[in-house]
Structure P
């Protein structure tokens, strides 16, 4: 049995508690909170029923939880008004609150590990150049699709658009978002591939032992 960090059940409980707390009285309006935290809800609805048939590595569960917290923080305050990043903006005389930029790096960094794991375990692909390339492509596609969602939200509700998009007056915000996700996807694979491979190997070995037993 692997003991690497919190048990997935404990991670789920913490994420659910944080989600409920973030929705009690968010600083953002209710629609913005829902739009920003919807990926967390969708992720829970997918990961919980599939836990027994396709359990992920501890690294992946912990990264997904981190991503969930980042989304909930953005949903609670809006990405343009996260307090600690307002303080950094004021302290360093920056042009904007950069929490949105950090979140889009994570939008590539964390999904890259999830996509990498699924492809390694459920396709003929093995760690190497093609895996790296296809995972990066997936993260770029995911980032582009998220920009579509922001566009559709802006079309449906101009009132919610400013808070949800969080462009902060930057006409190139969409391009920056996708570029940062691209960098995050590559960084995630370069930094975590070895740790991830070891955890996948242990997970598969444990599964084989359970099947043999």
Structure Q
């Protein structure tokens, strides 16, 4: 897929993997739309893209809000006429056990992490010749541990009780390394982007348990 002169939209584009993706698309000559809730971060990333010689647009967007997502699409099409790559990258993280989670916690995390992405798009969009790649990262050097900075006021807990972040297995990769993997997958039309070799053994064990469960129920 040739990206020069085309348009890429990246949610969560103000920092971390999103910022690295914007930079990578811009280096390949694609115009970019930066969507995020971090106004200063969006402006900085858009400026970095423009310095690479492409057009850039920053659009404040809460991906949990349908109206804002529709407005993002409208702004992108109005500015560039078409969108060729969409990266549903925005995500938030919380720490602690289920027993400490509040209803507002569920609303916030599911609103961003579930409404914002869907693996089934690969099957549903195939007849339209729209390819989908699913990014499955482990540890990446991003600001996801500071997700609370962009949490909507209406979904904040009245009591500020925060648990210690969970340490993921494996290495901690630079966002730029992950962005390179994503671009390679887009060019190769690959469904899965698995960032860490360390995830292979846990994945094998998981699917072995699923297989055993299926076989046991056949007996």
Inset, instruction - Figure out for me which of the structures P, Q the number -13000 belongs to, where helix-only ellipticity at 222 nm (-39500 (n - 2.57) for each DSSP H run of 4 or more, over all residues; to 500) was derived from the coordinates. - result: Q
Legend entry - Ranking P, Q by Cα Rg over 2.2 N^0.38 Å, for residues 80-143 alone, the structure that comes out highest: P
Legend entry - Given 1.00 for FRET efficiency 1/(1 + (r/R0)^6) of positions 112 and 200 (r between Cβ atoms, R0 = 30 Å, to 0.05), calculated: source structure among P, Q: P
Legend entry - Which of P, Q yields 27.8 [mean count of other Cβ atoms within 10 Å over residues 8-15, calculated]: Q
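For structures P, Q, calculate distance in nm of label points 7 Å out along Cα→Cβ at positions 64 and 192 and state which one comes out highest.
Details: P: 1.2; Q: 2.9.
The maximum falls on structure Q.
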Inset, instruction - Could you figure out which one of P, Q the value 5.8 for mean projected area of the Cα convex hull in nm², for residues 40-119 alone was computed from? - result: P
Legend entry - Value 16.1, calculated as mean count of other Cβ atoms within 10 Å over residues 48-55, assigned to which of P, Q: Q
Inset, instruction - Given a value of 26.0 for mean count of other Cβ atoms within 10 Å over residues 16-23, point me to the structure among P, Q it was derived from. - result: Q
Inset, instruction - For relative contact order in percent (Cα under 8 Å, 6 or more apart), find whichever of P, Q sits highest and give me its label. - result: P
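Read the figures in this text as sums done on the coordinates, not as results from a lab. Remember, it's a predicted structure, so these values are computed and weren't measured experimentally. Cβ atoms are built from the backbone, for glycine too; each structure is taken alone.
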